[in-house]
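There are structures below to look over.
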Structure 1
Amino acid sequence: MSKLSVNHLLGIKNLQKEDIELIFKTADHFKEVINRPIKKVPSLRDITIANLFFENSTRTKLSFEIAEKRLSADVLNFSSSNSSVKKGETLIDTVNNILSMKVDMVVMRHPNPGAANFLSKHVKAKIVNAGDGAHEHPTQALLDAFSIREKYGDIKGKNIVIVGDILHSRVALSNIFCLQKLGANVKVCGPLTLMPKHITSLGVEVITNLKEALNWCDVAIMLRIQLERQDIKLFPSLREYTMLYGIDKELLDSLDKKITIMHPGPINRGVEITSDVADSNQSIILNQVENGVAIRMAVLYLLAGQIE
């Protein structure tokens, strides 16, 4: 298989296992490129990409921007905080105005679940979902799985636990879809108030005891508590959450085996993990950041290959 089975990257749910493997194979190649003295390739020289971020983002936006520039694409950056969206302009009007500037691809983050999907049905450009509400964040899941593959050689059969605010996390949902497609065993851990109602219907088990979860897993993906998405208080205090679900070096050293710690960022140091865990040799958080650029280059390159 040398091309993706999809025309847009809207979510992991729409991808086949072969698509994920093709993205990984392409990312392997780009990882070599970004570690060379000259980090640019002319692959997307005639392609214009618009980054539309209707929600704040630092890491994802920068990662896409670097990926686009490494591929020599022309890049337009749009942020809704200083745009006509504030004046009531609709999503389709905003995008159509941008597309009339002859844009080929749109990378979009939006607070509403399904926004990328909606857009893909109404505009001609290729759409890459950079996060839609608490729904999906496909490139984050791809870079997480790619980082696990890099560390262990294979994902099949690995035990992976996702810890924290599963209810508000688009990363958790995309990761569950992605890791299961690649044959991993996935469990989630956290307080029951932060678990979606139907989480077990996705074939994942809920564990409420952190130490039990960590002793079971090979890899722990720690999630940030998303206070900005919580309309009501879902746990007594951050201090109590940290006591029950935070990882410090003492807990890490007390486990039966050495596990790998991951985090999609931004890290609340001292809440979900302490600094000495984030910076330890068991953490691959910085590898995730580097792999994010290679994965996003791969996705953009493969979708651009389908532009007529």
Structure 2
Amino acid sequence: MMSLTPQVFAFSGQEPERLDHYLTVLFPDLSRSRLQKIIKGGGVCINDVETTKNGTMLSRGDEVSILVPEPKETVLEAEDIPLDILYEDEQCLVINKSAGMVVHPSAGHQQGTLVHAVLAHVPETMQVGGVERPGVVHRLDKDTSGILVMAKTDQAHQWLQKQFKERLVVKKYLALVEGHPPTPVGRIEAPLARDPKDRLRMAILNDARGKPATTIYKTLHRYRDYSYLQVDILTGRTHQIRVHMKFLGCPVVGDTLYGRKRTKLTLARQFLHAVSIDICLPGNDTPTHFDTALPSDLQSVLNELD
């Protein structure tokens, strides 16, 4: 439900400016993604003409009116699920996500997600960044364990997401892959998009649909049939590491979507762990480092190989 009275502003900038950028200045307590949804939903007019394009350029003297939605009622209910919290302050949480936990509600996963658990721990995150994915700054696949950052306020959400968008966050993963990469150290640059033949998968597409994706890997240990890698991602595309490793001919062990359907090793999920992150916490200009140990199920696999 929209508020009944639109708020009206006169753009006075000397140079043209994007509509969504202008609104983030007017509404510092709302995230850009939230404002973009208002624009796309028809809640903004320029000179009494509705616009649904975030990138509409404003000229000096343009009149901008906006209907800010009232907070939506949500069907999300907090669930008392244990969390492994590595760090917490008034602005954010750094969590060591367990394998098997979905980050936010989606088709087929309406309960038991990380979002449900965080809402029980911090109820005020309900309206942060939008009601569909409250508090979510970035994601990890269901069967990928490791470090994940959640925002507790809209200001923190903007601060943290900006770093991800500008590729300032350093994220490192540990992965066990089938076989051996062509070189011990390497860089993969291959654009990714939704697989046009299978919507559940991502694929490398070298046309306009593909978004730039860069992965850097380093071999930590070479086993007879496997390689243990440290993987850094400079972009955060869906399934990026998994698709890029498949591209190398070295799919992640246990990855039944992009690799072998079965593995000889004692492993019930993909061997992929977000081991560390370097990120500037809200209000700080110096990155803070967080890391976590390899989970016991993955460590057992390495012990099996030694």
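Bear in mind these aren't lab numbers, they're just calculated from the coordinates by the rules spelled out. None of the values given here were measured: they were computed from a predicted structure. Cβ atoms are built from the backbone, for glycine too; each structure is taken alone.
One of 1, 2 was used to compute distance in nm of label points 7 Å out along Cα→Cβ at positions 129 and 217, and the answer was 2.8. Which one was it?
Values: 1: 2.3; 2: 2.8.
Computing distance in nm of label points 7 Å out along Cα→Cβ at positions 129 and 217 on every structure in 1, 2 gives 2.8 only for 2.
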I have 20 for relative contact order in percent (Cα under 8 Å, 6 or more apart), calculated from one of the structures 1, 2. Which structure is it? 1
Of structures 1, 2, which gives 0.05 when FRET efficiency 1/(1 + (r/R0)^6) of positions 249 and 281 (r between Cβ atoms, R0 = 25 Å, to 0.05) is computed from the coordinates? 2
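So semi-axes √(5λ) of the Cα gyration tensor in Å, computed for just one structure, reads 32, 23, 17; which one of 1, 2 is that? Working shown, then result.
Values: 1: 32, 23, 17; 2: 39, 22, 18.
So the calculation was done on 1.
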Give the label, chosen from 1, 2, of the structure having the highest value of distance in nm of label points 7 Å out along Cα→Cβ at positions 65 and 145. 2
Of the structures labelled 1, 2, one was used to calculate distance in nm of label points 7 Å out along Cα→Cβ at positions 57 and 265, giving 5.3. Name it. 2
From 1, 2, which structure was helix-only ellipticity at 222 nm (-39500 (n - 2.57) for each DSSP H run of 4 or more, over all residues; to 500) = -5000 calculated on? 2
